[in-house]
Structure formats: C-alpha cells, structure tokens
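Some structures to go through are shown next.
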Structure I
Amino acid sequence: MTRTRVGSQLESAITYQRAGHLADAVKTCNEILSSHPNDFDAIYLLAVLHAQQGAFTVAVEMFRRAARLKPHFVDARYNLAFAMNLIGDHDGALKQYQRVLKLDARHIDAINNCASTLAKLGRFQDAIEQYRQLIAAKPDRAESHYNLSILLTELERVDEALESARQAIALHPRYAEAHFSRAVALYEMNRLEEALSSYDTAIALKPDYVDAHCNRAILFLLRGDFGRGWPEMEWRKNRSAAGNFRFDEPLWLGDAAIAKRTVLVHWEQGLGDTIQFSRFLPLFRELGADVLFMPQRSLRGLLSTLGGDVQLIEDGAALPKFDYHCPLLSLPLAFKTTFESIPKNVPYLSAEPGRVEKWGHIIGDSGFKIGIAWQGNPTQSWMGRYAPLSQFERLAKLPGVRLISLQKNKGSEQIDSRPAGMNVETLGDTFDAGGDAFLDTAAVMTNLDLVITIETSIAHLAGALGVPTWVALKQVPDWRWMLDRSDSPWYPTMRLFRQKVRGDWEGVFRCIEEAVVEEIASRGK
C-alpha cells in the first residue's frame, strides 16, 4: 500500500469518525496497520476511537504504542495518562502526566490532572501544592480554584475550601459548580441558611444540577422539612448509582390505588438506608397490596424477620410478576410521611434465637457490656463518620465496664494501636464472617447493656432491634439525625450526643462518660 493510499484511507477514517461511524473508522485504521504496522497517525487515531467507544484498556495500549513512536508528541502522552486514570492505573497516569510536564511545563490540563491524580493516590498535600502551582501560573482560571475547593472539602479543611470557592465565584460569578462547592463548605460549617442560598443559586444557574438538588434535599430533611425534602430527594434517580434499577412496570409514589396489586420495592444505597426504610414495608398490607422486597443479598437473612407478609426476592434473581415498583428511599414520599407519621413500629427486626443463645454464652453476664463502633464505610458520605477508637478510652477505665467491638473491616486495625492498658474485647474471625451481614451483630447486641456508635449502619441496626443505643454525632450530622435534639423520631430507644464545636469528639465522649456513669447507677450495676 502506497503512502498516498494510506493518506486517503486515513482521511476516510477521519470522515467516518466525524460522522459517528466509529466501527467503520476502526476497521479502516486496522486495514492501514495490516500493511503499515507502525503508522503513527493510524495508531493514534485508533487509540482515540477506542477511547471514544469506552474501550479504555485497548486505548491505553494504542496510546502507549503512539508514545513510543513519537516520544515527544505531547498529546499522545497526555491522552495515555488520561486513559490510564480511567482504568484505575493512577501510578502510571501520574508518571505520564509528569512526562508531559517535562515536555511542556505550562500544559494547564496536565497540571490540573496531575493534581487530581495525586489526590486519587492519597497524596493530598502534593495535590494541594500542585493546584496552588497551577493557580500561581494562571490565577484567573476559575476551574483551578474550584478543584482546590473540592479537594479541601474532602479533607475537611472547609474554611480553606470556602475561600477557594469564593475566589472561583469572583472570577466566574455564573459558575454553578463553584456555588455548589461553596454550599457544601457552608453546610459543614453549620451555616445552613447560606448553604441553602448557594444551592439555590447553583440550581438557578444549572436547573438540572443533580448533585445540587440532592444536597438541597438533604438540607431540607436535616431541618425536618419533609414536605420539601422528600420530593427533592427524587433527583437522586438521575444518578447512575448502584441500586438505581430500571423496570418496565410503572413507578408507584402513592398516586395510584394498589389494593389487590403487587408492588416491588428495591434497595438503592447503603445497608443502613435499607435497615432504616424497611420499616415502611408492612404498610403495604394496610393498603391491601402485596409487596415484594429486593434488598442487598447480604441483608436477606436479617430482613427475613420483617413482619407484614413481606416476600423477599434475591437481588439478581428472576422476578415474579408485579404491577408497580418503588425504590426504597421513595417510600417516605409515597406514604406522605410527616414528622408525626414516621412508622414507630420499633422493634421491627429481631435476632435469631439460636445465635442470641450462642453469643450469650460466649459474652457472659459479667460487667456492664457496651458494644462499640467508631468508623463508618469510607465509600459512603465519609466526611466526619468516624471517631478515633482512643476516644472510648475513658469508658474503658470505668469500673465494671466492658467494651466489646462491633467494628468490622475498615477501622478494625485501630484495635492493634489502641492506648496502652485500654481493653477492648473482640469476637473472633468467625464473627459475621459469612455472606449474610449483621446476623451475629444483631445477636450480640441483644446480649448487651448498651450500644455506643458513631453514625453508621450499626446505629440503624441497634435502633431497629430496639436495644438501648447512643450515637455520637458530628456537629452537622447525616440528615436523619436532624438538629438540636437528643432523641430520634426514627428510633425511640436511641439517645444522641452531638458535637457543639466542629471536630470536638473530646467533648462528646466526655458527655457520654458522664451519662454511662449515671446509667450504671440507675440500673444498680
């Protein structure tokens, strides 16, 4: 094949690409490479085509070939780094971005993406310095201030995050994302009216801004404004998150009679959400409807104790016939839930009697037994959902108190580095080691005098079981714990202990210590 023919075929491939006929463009590039395997233009275009089709692993290999052929061609290395990030090879991406910057030290997008890659690798201070370098090189770039604001917020440096968002807005007043970032920082600072105003502004500038709608819904619910919160929360369905199922059957949101009909309710988000909102399922019986419930697989065993003739369906199994469906977190909207009408059918879950007996023998009756958990799932609303295990040390020193760890997975490693002399009992490797979540935890809780936890699924389980539960909350907690109250309308056996100052766990656990002393005295233990 002559170079003239190659050039003609390459033009054809580009024409196919521009017309959206990507498969034809790929075929044409491969024809070129069959006779000219080192043709840079065909290799580079083929890499771009694979990236456009979402085949990022293949795209990485093709961009790598292109970079070998022309080591100083910046775009090949930049796109290689970009694709590597998309397949999770952040170390490789960082190296390629650094090579790009050796070729072009003022490549703004490479500097920006290098910073975001450093953050993905957990090198947060390096990422911050990279963003600051970018801002110094191009101070009028609003996006850089916004990106720095987002990173600082994730690191809970919200005062600095607020200032970075302010600078982004000053440069670009109609930058919806910057108003959103400002709102997130203000929310964490307990400046809720200002946060709401910023969410409103972000939505006014970008009416379909899903994250802004969802966060505004959370703010409404935090303040107990269910009338605005539940409808606004429906925006979450526009996110492509796990559990966001699609069905041909119509959505039920309380607007159709369902007597003698069957409704499928399906899980959406975390295990704690499923435990909390499963209380609504028995209400379908009052409407004369049958209900199928598809929770996460790991919760089927625990939720088998729900009343109301709820039929559990395994996630991923073939579905029986049903007439309507409803996502789990839409049930409060569908049932027009007000503060007063939250289902109070607590306890609505129970532990297996055999496991209760087994763990009762293991734990024994001695002492004042407190089950503790100190860290939530770091992948779900992570900010502030943890307190160091060392904060429980003052409880461990109380006469007769036994601390029993309910912590699983992330956070458990703190037991090995706990303060000297602090005793925390663990329950062994077999504790909730199977595919079913919380069956042992529920049984253990039933044998305890008290559960003390931060805001995590452990709190929801203890509350649903109706066991005495104390929850340590950050200053602005997850919406369901609301504001300025020591009780929970969701769980009548629960007591809430709140930070008065952001980040002050010391003060929270001092109050808990005093309350434990009073509790032991009141029980005569």
Structure II
Amino acid sequence: MDKTLCKVLAMLGGAEFGESGHSARVNGPILKSFMEATGLFEVTLTEDHEMFRPERIAPFDLVICYTTGGDLTAEQERGLADFVRSGKGFLGIHSAADSFKSSSAYMEMIGSRFRTHPRFMPHDFTLHDDTHPVTVRTQSFTMPEELYIIDLNVPASQLNILASATYQGVKYPVCYTKSYGKGRVVYISLGHQRNAFEHWTFQSWVRHGAEWATGRSDSWAGPIRCGLIGYGPAFGMGKVHGEMIQKTPGLKLVAACELDPRLLETAQADFPGIAVFQDYRKLAGSGDVDLVVVITPHNTHRDIAVACLDAGCHVIVEKPMAITSAECTDMIEAARKKARMVTVFHNRRLDSDFLTLLELVQSGAIGDIVHIEAAASGRHRPGTWWRSDKKVSGGIMHDWGAHFLDWMFQFVPKPILSVSGHMKKCIWPHVTIEDSADAIIRFEGGVTGRFYTSSIDPTPYPRWRIVGTDGAITADNDGYDLWTDVGRARGKFKEFWGEYNGKYFYWNIAGHLIASDPLMIKPEEARKIISVVEATETSSKAGGEVRPNYC
C-alpha cells in the first residue's frame, strides 16, 4: 500500500446543531484525530468554500465534505469538479448529500441527494460486500442514527452499493462508491452525531474510503503470510489462532512450529498444506513468513519474539507480553529497530461485558471515577503445570491479572503514581506460584484502584466495583447494578460483537499492516501491565509503595 502522506481538505459547516447533530465543532476534530492517528493523512479543517478555488485546492489529494446546505460560486464549483474529474478523491459524509444542491456538477459527482429522514433511532445497517477495500474486515451492525432517505442523481448502475438500511420496506444506500471522470467518489450517509464519528465501523469506512478514493489501496499485493510458534496443548490455542487467521481477509496461515512431532502432525491435519518446523529460528528465517504468533509459555516470549523480529517478521505474542518489563522493553526496541510490529493478544479488551461497562462509565452515568476494584478469586487447588510454576509463568498475577489490569487501565487512562502490593504463599505447597495477590494502585488525579486475585478465598466478591462522583457500578458475570441517588437499576450486558472477539483482534492486525488502522493493542500498553505486576511483588517483599516503571 502507498504509505506517502495524503493531504486531505475537510470542508465543514452549514447548519450547526451542536451535540444534537451536524456539528463541525464537535465532529470535525474527531474526524481529524482518527484520520491523523494512522500517520497517513494530514487533515486541514475549514469552513471556507474559497478553498475549492483551483489554485487553493490543487495541493490536496482528497476532499471530505461534512457540510449542510450552502451554495458554490461558479469558480468554486469548477475547482472542486475539475479536482475530482482529474483523478483526485472525494468522500462525502452524511449531510454532504444535503449540500450545494444548486450545483449540478456537485450533484452528479456525489450521486444522490437528501430527501427526508425518520427520527433519530437505532437502525440496522446491512453490509453487502465484505471484500471491497472500503468495507473489508467490517460487518453488519446496529447503531442509533438519522437515516437518510435519498434520491439518486445518477442511474443506479453507476453506484457500487456496499451497505444499506431498510426503512418501510425500501432499501436505501448508506455506503457506496462511484466514479467521476478519472476520480473516485465515496459517500457514507452516516454521521449525524458524535456517536457515529466514534464508532469503529464508521471510522474504518472513512479511513479505508479515503485510501480507496486516492488509489492508495490499489498497490496492496498481499496476503500477509502467518506462522504459529507453539501449537498446544494449552486450550488448543494454536488451532484457535490458526482458524482466526484463515478467516481474516488479507492474512494466510502458511506455517507452524512445535517441538512435539505429534502436535505438528495435528497442525498439518488441521491446516493441510502448511509448512512445519521444530525450530522457530528456521521458521522466522525461511523468508516465507511475514508475521508470527507466539503461543508458548510466558518465560519464552522475549527470546522468541526478539529472534523473529530480528529476522524481519512482525510478531504477536499471547498475553502476558512477558514476565518482566525489561523483557517487554527488549521486544519493543527490537521491533523499533527493524521497523516491525509487535503486539499482544489482549483480545479480552473486546469482551462485551467490559465494553458495556466502559460505555456506561464514558456516558457519565456515575460521573468521574474515584475508586475502582476488580477481583478474580475462589478456593481451588492449582493444577501442576507450567502456569503454576513461577519460573515459567511469572506468578499468579500474570494470568487473569493481565486481563483485569488491561481493563482497569481503559477505565482509568491516567499515569500511575504508586503501587502497594501484598502477595501470600499459604496453603498450596505443590505449586510455586503465590496463593493470592492484592495490588493497591494510586493514579494521578486522586483515583485509586485495587486488583485482588486468590486461589484460597471462597468468599464472594463482585467482579467489578466502580465508584464515581455521581454513583457507582457493581458487576458480576451475569450483569451489572447501577447505583445513583435515585436508586438502583439492574442492567444486562450488551452483545457488541456476536462472535468470538479474537476475530476483531485479527481484523485490526490485518488493517494495521495492510491499510491505515491504528494498532489496537500497543506494546507499551502491554508493558505497563507487567510493570504494575512487578511493582506489586517488589512492594510485597520490601513493604511500602513502589513507583512502577513505564507507567
């Protein structure tokens, strides 16, 4: 894919309804932020139609319109139309179809015009093509929106309709592409309010639409060739990763590595035609693999990842990233040196229960967070395998603690000032990991957090307890309770994805390596978790508060 900087002119303005809709003030900066986060776009926000004059529009590669109403002078109309006809790109968002209606050239270029809309409410948006560069690695979804009922300005045969919504039995396009002279046009009818601009699928369509409209997605040859290092037996994760890779557009499983020949035979039976190795260095150095997935015990992550990065491969490691933050840093520096990706399979950041609670907190339902607690405890005899061996796994907090701390840091994305830890080894002599761990975390701004995990405590704890200035949330595995001054309300978790969440992790990997999608799990975020685990153990041994590294 073409990675040169794409210069974008984002034309905003017209009717301004603030938070209730069509807000350049609210949504313009969000658009600029998620576009520029890719490192591929430079976005200029403006409400000055004079920027469409030929000499002023010439330096740009793409025009995005998020406008309502308005008129163009003859010079402005000619500048915009000639810009696109000459081979540049145009992307219209929502009310762009309700703009510049007196301009016949603009109406022909955008392809449709707004007629009316039903009330703002949840609508089902149906994807028709999951292979087109604009909509690849996305799916049908439901979202509150001001659904546009549009009339076509051109014959329907000139539109490639990628997604639609049905209203009163009639299908209306919500995402389509078309040509205009030598140029490419994308129109997305979503975008009435902030909720659309912050929606994962909308952002993906806009970013990928910008790439397609400017021809940047044409140069991708693909697919990314993937190899698995470690095929089992823990939870069959080798097969799980392999299946997710095979279902991801742009990725292809080509190899697996295992010390046990029997597991290699299983891998070949599961995925006929893949190459097999017993030495990960030979896999990484074969020249036939672009991306490796490390599915091995925690204490091996650093050495395997660094060797594969040094060989020129991108790397995904199962969580946790490593046992120590120093090992994490070695991996980050090796990736930076070779200009390669390293990330961690923190797929549970996409769990529906967590996302429901995060959405509730971000809605302001409990005000600002003051204190947050999470617990994973019970009384159960640990199994005698590598996860219970401290030298191999790192300790009791490296397993579920990695997930809970990752979740906690999404709720409270603030710097960490100190950690006070308490770890105990009491009753399970047949294993070397701790029986319990308790981490008290002090965040900048006065917020405190606690994560508690134990294999000796049968007393019930809520999975989450989140206290805010205006209320609190408690949550268990079945749902949540919202406590406010007016009382208590029980809620159920929303179903955000509908399938195993690892699918979306791999969609992000492919989108990041192929297109412009920002990496979902940054390695520095995964290292922060390990830093807090380290600080918990250091504090437990020495007493007192410890300031963790990399936080």
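Any read-out appearing in this document is the output of simple, stated calculations on the displayed coordinates, not a laboratory observation. Small disclaimer: the values here were computed from a predicted structure and weren't measured. Cβ atoms are built from the backbone, for glycine too; each structure is taken alone.
Quick notes on this one:
- Taking Rg/Rh (Cα atoms, Kirkwood Rh) as the criterion, the highest value among I, II goes to I.
- Answer label among I, II for the case where distance in nm of label points 7 Å out along Cα→Cβ at positions 155 and 371, calculated from the coordinates, equals 3.7: I
- Answer label among I, II for the case where distance in nm of label points 7 Å out along Cα→Cβ at positions 27 and 163, calculated from the coordinates, equals 1.4: II
- Structure from which -8500 was derived, helix-only ellipticity at 222 nm (-39500 (n - 2.57) for each DSSP H run of 4 or more, over all residues; to 500), options I, II: II
- Here the criterion is mean count of other Cβ atoms within 10 Å over residues 179-186, and among I, II the highest value is seen for I.
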